[in-house]
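For reference, the structures are reproduced in the following blocks.
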Structure P
Amino acid sequence: MYIRIDPHSGEPLSKQLKERLQYLIVRGALAPGDQIDSVRALAEKTGVNPTTVAKVFMQLQMEGYLVMRPGAGAFVAPKPPAYTAGEKKRRLREALRPALVEARFLGMDADDIVAVVHDELTKLAGDAHD
């Protein structure tokens, strides 16, 4: 498993690691039941502090992406959590709000934003079929 972390991007390393792991899970590169590298191994591969990696694992476990098995490690959860439609929308809105604020700050209008979202969804769907 290759995960690229850019220490010079200005984005927190924990955020980069979490988003990249989520992306690999969502697009199917990491399938349900797959074991994730150990905290130590992932820290060495990415240059991220082991404590930070452990915190990311715990966040992903709480969000339903990973299952932690004592003595065995971290594994991709067998299936996504069963959220209600309302909870799915709430979680999506919570995740989208910072990006939408940034887009407006950059001067993008609704059509520009929708076009970017559409492009990203198309890429994600394409990645899932690779």
Structure Q
Amino acid sequence: MTGGGKSGGVEEQEGRSLSCAVQRLPAGITVIRVTGDLNRETSSQLHLLAADELLREPAQLVLELSNLTSVDKAAVDALVSASAVAGESDISFCLVASHASPLVTTLAGAGLIERFEVFPTVRAAIGGG
């Protein structure tokens, strides 16, 4: 891990075929950037990381998922769970992914796309355009 949790710092975690990096921005915004395969074997890594970040009570948690190569039902369950925890804590929660991404396709196929705010870029998600 690098960054030590400094504001604006980045912490990285790598799993089997999943890489996650956490960036804490000013104004209480946390961005988790996820790359690789989000599936039954790796979804617990994202779930635990998101839960840890939600315990910090950020104003907004952004999951940057545009670099996922695959997504399965376990991954969807992890995202639904993180979204529910954020909602219970009144924390803004959104996803970043293109509309043609494996994530959006999987969420739409599961009938869950309406549950999430999905933005094309982190900048759009945090209100910067």
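Tabulated data for the structure shown
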item	result
When relative contact order in percent (Cα under 8 Å, 6 or more apart) is computed for each of P, Q, the largest belongs to	P
Read-out helix-only ellipticity at 222 nm (-39500 (n - 2.57) for each DSSP H run of 4 or more, over all residues; to 500), computed value -9500, structure in P, Q	Q
Winner on mean count of other Cβ atoms within 10 Å over residues 44-51 once structures P, Q are ranked, highest first	Q
Structure responsible for 27, 19, 15, with semi-axes √(5λ) of the Cα gyration tensor in Å calculated and labels P, Q on offer	P
Which of P, Q yields 0.3 [distance in nm of label points 7 Å out along Cα→Cβ at positions 36 and 60, calculated]	P
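Every read-out reported here was derived from the displayed coordinates using simple, explicitly stated rules and does not represent laboratory data. Note that this is a predicted model, so its numbers are computed, not measured. Cβ atoms are built from the backbone, for glycine too; each structure is taken alone.
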